[in-house]
1. Computing Rg/Rh (Cα atoms, Kirkwood Rh) gives 1.19 for which of 1, 2?
2. If you rank structures 1, 2 by distance in nm of label points 7 Å out along Cα→Cβ at positions 117 and 133, which sits at the top with the largest value?
3. Out of 1, 2, choose the structure whose coordinates give mean count of other Cβ atoms within 10 Å over residues 101-108 equal to 14.5 when calculated.
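Each value in this text was obtained by applying a stated rule to the coordinates, not by laboratory testing. What you are looking at is a predicted structure, and each value in this text was computed from that prediction instead of being measured. Cβ atoms are built from the backbone, for glycine too; each structure is taken alone.
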Structure 1
């Protein structure tokens, strides 16, 4: 199972997201995600929210190995035709839900079956789940990770809210690698 990092972009600054993405890559995370929102619905002021497509494009220059993607593509932000064109080349072979979803195994089974019924390649189906950045998801022998692997999860996406601390991300990477 691959382990990724999602930076919640609400009130984030690009320079901080860039430093976090580089730290995540150096720490051994497999992927890096952000959300597609243009404003923080809970924030009254602040720097706003870095636009997802532009941020990911810029991060592609700053990183080399780590996979990049938008966890959410918000259709309310753009004309549907424009969004369809933007997303035409993208991560449509999968399903994402909460790591602790009470019906995770059943949802995974149904989604995979429907994917195959639609004539798509079942081997290309990717199940992703998200949870908070926590040791129970980082340690290979943890009960949580074993439950996810048993459900056939391909990618675990761990959320981190701003301010992003590259040292904390590197420390999480050491736990993930089993060196701490």
Structure 2
């Protein structure tokens, strides 16, 4: 049970709910303190609950086969992570670790179902969080694919001796051929 009555004001699931929902949610959410450096969950762990970061900082990351970490995000107060745990029974797809001493709010699956049964708006609010994540991922994929395509184009132009690539610069060696390529004439 949460102590502070205003602790849940920013929680994603309560948006648009009546004031009495806060009292019910105070019973549903569980607070947890996590020390800096402590792992909250690892890739492959069962997804038991999403978390709202109340204070501190969390690093979300994946570890590749040779043990190197790829940081996906740093999260701060008010942000939600691990929300897919409420949707399916699949294992975690990334790991989460506290960067600083952290205060979390956890909403375990059974408590979420009770909250959603009583206040159906919570399911819509969760869908909005997931939609925002999908939009963010779509944008990132678009940016990455554009960067990859641009790199391939530059590589092709270098192979054809149209440009010369050096660290931090691109020198155009044949402007007329480059113009033909840009305007689709070649």
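1. Value 1.19 for Rg/Rh (Cα atoms, Kirkwood Rh) corresponds to 2 out of 1, 2.
2. Of structures 1, 2, the maximum of distance in nm of label points 7 Å out along Cα→Cβ at positions 117 and 133 occurs in 1.
3. Working through the options, I get structure 1.
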